[in-house]
Structure P
Amino acid sequence: MVDRQQMIVAALIAVVAVVVAVRFWPGDEREIHKKIALIESLGSKDADEKPITSLLRARDLAALFNDPCILQVESADFRGEYSRKHIQDRIVMVRGFFTRVKVSVHDPVIDLPEKNSAKLRCTLRVKGEGNSRPVADVQELQADLHKVEGDWMFTSVTLVEVLER
């Protein structure tokens, strides 16, 4: 006969196993959050960043985008479909305008409407220094992601200007 103490230990082990499985099991939402963290780290730039490091960061950042990817900037009435190489070139150009920059993503909301498809909405903040003057910008980012060969890729990105109050 199983005594009460053994039942309590078995229940605790089961609870711990469930918590560990939920916490550490790779899930789609968790993988997308990792992509967001990459955007923040690869998009940011220190004042002493070497040119080769900047090129490598741009390459790694561009690797998050599907080839091709739809990019849209509503404030500039700009929309187009671009290859990963073209996106990488634009990232290099934009990062070159900054001597230092901090990219941060706030309030991400991830919807998984169907298998291998996701929608992301968040606030994208860019703060830094460009050509000896401070730069600060806030945009709403809306993105579609699709799982391609097991990896989440941005297939469409739209930036919407956030009005200051």
Structure Q
Amino acid sequence: MEATVTTNEDRAQEGRTALEHYERARAALGRTPNREEDVELALATAAHVGDQQNDAQITVASLRADRDEAVTVFLDLISNAFHDADGVVPPRMLIDTVLAEETMTPVDVTYTWSRLTPEARRHAAFLAAVGQAAAACHDVYVQDLLEEGRAVFEDEAEEERYKRLNSRRAGS
């Protein structure tokens, strides 16, 4: 059996698919969701995307029941969102924006979000909802989850870059 190779572009596409699913569900609500509704939208997105990527069925109920499965799915969502945002906004800026509400005054939060382009704001809003869902379901510390997702993204990006350069050198 041949191993499936997932490229960073594949991961970016998965991140785009998740973001678009979340935004469609949010738009279907017809108004800005409150925090609890946003958590539900993020959970539904995580279940939908996780179900598409895994052999085992992923549901909102299974994400609520199984902390390990939920964290794995949330990390995939986050790292794939970073792949999709690559070249749009640095992961550090997204993380700082998402975490701003926990540490800053409302004026500073507004300023932090205003520094992002509209495309970057889309990613930040999605990451904030995913972080809220993880915290609401399993009391996961959002900053740790975002930082781990960033580390996964950076490792995947570096690994692909290394393979590309190594391949070029071997062909020389």
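No lab work stands behind these numbers, since they all come straight from the coordinates. Computed from a predicted structure; not experimentally measured. Cβ atoms are built from the backbone, for glycine too; each structure is taken alone.
State the single structure among P, Q that was used to calculate volume of the Cα convex hull per residue in Å³, giving 190. Answer by label: P. Calculated for structures P, Q, relative contact order in percent (Cα under 8 Å, 6 or more apart) is largest in Q. On FRET efficiency 1/(1 + (r/R0)^6) of positions 27 and 155 (r between Cβ atoms, R0 = 30 Å, to 0.05), which of the structures labelled P, Q is highest? If we compare FRET efficiency 1/(1 + (r/R0)^6) of positions 27 and 155 (r between Cβ atoms, R0 = 30 Å, to 0.05) over P, Q, the biggest value is for P. For the read-out helix-only ellipticity at 222 nm (-39500 (n - 2.57) for each DSSP H run of 4 or more, over all residues; to 500), a value of -27000 was computed from one structure; give its label from P, Q. Of the structures listed, the value fits Q. Here distance in nm of label points 7 Å out along Cα→Cβ at positions 67 and 99 was calculated and came to 2.1; which of the structures P, Q was it taken from? Here the read-out was taken from Q. Each of P, Q could give semi-axes √(5λ) of the Cα gyration tensor in Å, for residues 91-138 alone, but the derived value 30, 12, 6 comes from P.
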